[in-house]
Structure 1
C-alpha cells in the first residue's frame, strides 16, 4: 500500500511543532498492518528529506502490535537502498521512475508474500475508538456499548486508545481521576494545555465544536458532547498518554491526544499503531480507512436501516429496549475478534471505501 501525503515542500521543517507531522508520517509507515516493510519515494528537493524522515540505521521495524521496535540494522535491511529519488539523473522519462519503484517494491513484496497468518492472543490487538457525526443518542447507545467492549479488551490485555481533545476537554476531571498514576494525570493536563494554547494562537476556542450536524442531531453544546465522547473509554484506568503522532509502546487504556477531526484523528491513531478501528455515528458518515479495518456502529436503528450497507452494528436497539448496553458491547467485541482474524469483512471493506489520510500540521508553512 502506498501512503501518499503532501507534506515536505515549503514547510518550516525546524519549527517547534514540525515534529508532529514528521513523526506521524514515520510512524504511519511503521504500523504493524504493513508488515514492517518500508520503502520511500522522494521527489528530491523537498525539505523533508528521506534521511530526516527515516534516519539511516534507526528505522524501526514493527513486530507485533504493541511491541518495542528494533533497529533496522538488526533486520539486515538497508535504509539508504530503500529510497527512489525521482530527480536522480539515472531516471530518463517517467517510465524509468515507475520501473525503479516497481523493482524495489518487488523485493519487499516477496518478503511479505512469505508471511503466513499465525494465531495470536487478543492481547496483541491495538484498537482505536472514535466518534463522528454524533447525535443525542451517541452518549446513550453506541458510545456506552463501545466503552463496555473497551473494558473487555483491556481486561484481555489488549491496547485501546481514545482521543479527540476538544471532545473530552470539558470533562477532563473524569480522565485525571482515572489516571493510573500522578504522571499519567499530569500528562493528560499537559496535552489539554498544549491544545488550548494551539487554539489560542489561531484565535479559536472549543465552542467551534459542536458542529451544525451535531446540533441538528440533538447535541446542544460541547460539554454535553464531551460526556458522550468520554464514555467510549469505559471504566478502566488510563495507563498512558500519547502526544500527536507518537507511537504506542504499552498496553492498556491509552489517551492519544488528537484533534476531533475524524480524518486527522484516524490518521494519528494509525500512526500510533492501531490495527483495528471502531467508529460510532448518529448522523452518518462514510468515513473509513484503507490502512486498518473500520467497524461502524450506528447510534439509531433508523440510521442502521437507511445505511444498511455502511453500518456494521446497530446500537439503536439499546434505545428501543431490544438489547442492553452489555449485549451490544459483547456483539462488538466478538466482531472485532472476527475482523482481526480475517474471518469477517466490515461494510467499508466490502465496498472498498476509504478516505485519504490527513496530517496534523500545527507548524508554519513558508
Structure 2
C-alpha cells in the first residue's frame, strides 16, 4: 500500500461517509489474521499502517520473563534489555517481523476489507432510508417474478411484492411501473429486505394524500379506511375547515381526483363518506350510497340497528354483504340492517349483523 491508497480512503470517507480511521483499523485487524494464516504464525502480532504514507509493518509482541517457555510469545529479560535497558519483567516487547512480500498480501486484504465495509455501509444507509418510509408509498419498476414474489426495482434495492399482496386478477410484466405500499423493512444477512403491498388499506390512504392537496396540507383528514382490494373501498373524511367540503375535495372537479386513484387501483370502486362525531350520522354515512331512515345505537353491545327504505335494502347490504361489511369495518361497529316494512311489522325482529373483522396485516399474511 502507498500514499495514494490512503488518499483513496480519504475520498471514500467524503463520498460514502465511512470513517478513514475505522477502515484502517479494520484493515489492520484483517492483516493480523492474514499474517497468521499465510505465515503459519501462532505468535501475538500487531499490524501498523502509517496514516501518511500507507507503509505496513508487522510487530511480534512478546512478554518479558525470567525463563522462556515459549519463544513465540516470550522473551528473556536479558534479551529484552539488549534492545532497551529500561525493560522490566512483565513488559511487552515489540519486534518487527514484517515479511518481505507482505505488501502483496496487505493490498489484497485491504481491497477485500474496504469492499466489504463499503457494502455494509451502503446496506446500512439503504436500511435507514427505507425504515423511515415504512407505511409510505413508493413507485418502482417490475424486474422479474417467481412463484412467490414480484421483484420491484426501487433504484438502489429491490422490494418484494408477494403474489397474495396483489389485487385479484392483477398481473405484472417486466418494465411495468407500479405504486406499492411499504409494509415492512427488515435487516437480513443479504442486506435490507423491503416488503410491499398493493392490497393494504394504507395504499389507498397514501394515494389520496398524493392527489388531494387539502389532505396533504392537513385541512382534510382521512379518519378511517376499509378495503376489499380490487373490488370496493370506503374512505371516511373530515374537514378541519367548515368552509371546505371534505367529500368534494377528495372527489375533485368532475371526479378527476378520485378517478385518478381508481385508475391506479385498476377500477376498484371507492365510496368517500363524511365522518361525523355524531355516531348515528356517522354510521348512516358509512352505508353510502344507500339512504338511511333511522339509526338506533346499542352502546353496551357496540351495535347499531339501521332502517333503510325497502327499495334500498339490497343496496345497503351490497353484493354478498359487501357494503354492510365495509361499513362495519369502517366504523368499528356491528351493523344490523332492516328494511322499513320489516321494522314497522316486527320492530323487535333480529337480523344478521355485520360484525367488524380486522383485515390481516401484510406481515401476518406473509407468514
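Here, each number is a calculation from the coordinates, and none is a lab measurement. The model shown is predicted, which means the values in this text are computed figures rather than measured ones. Cβ atoms are built from the backbone, for glycine too; each structure is taken alone.
Numerical summary
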| read-out | value |
| --- | --- |
| Of the structures 1, 2, the one that 3.0 was derived from, the read-out being distance in nm of label points 7 Å out along Cα→Cβ at positions 136 and 264 | 1 |
| Answer label among 1, 2 for the case where distance in nm of label points 7 Å out along Cα→Cβ at positions 176 and 280, calculated from the coordinates, equals 4.8 | 2 |
| Answer label among 1, 2 for the case where relative contact order in percent (Cα under 8 Å, 6 or more apart), calculated from the coordinates, equals 23 | 1 |
| For 29, 57, 14, 0 (P(r) over Cα pairs in 20 Å bins from 0, in percent, calculated) the corresponding structure among 1, 2 | 1 |
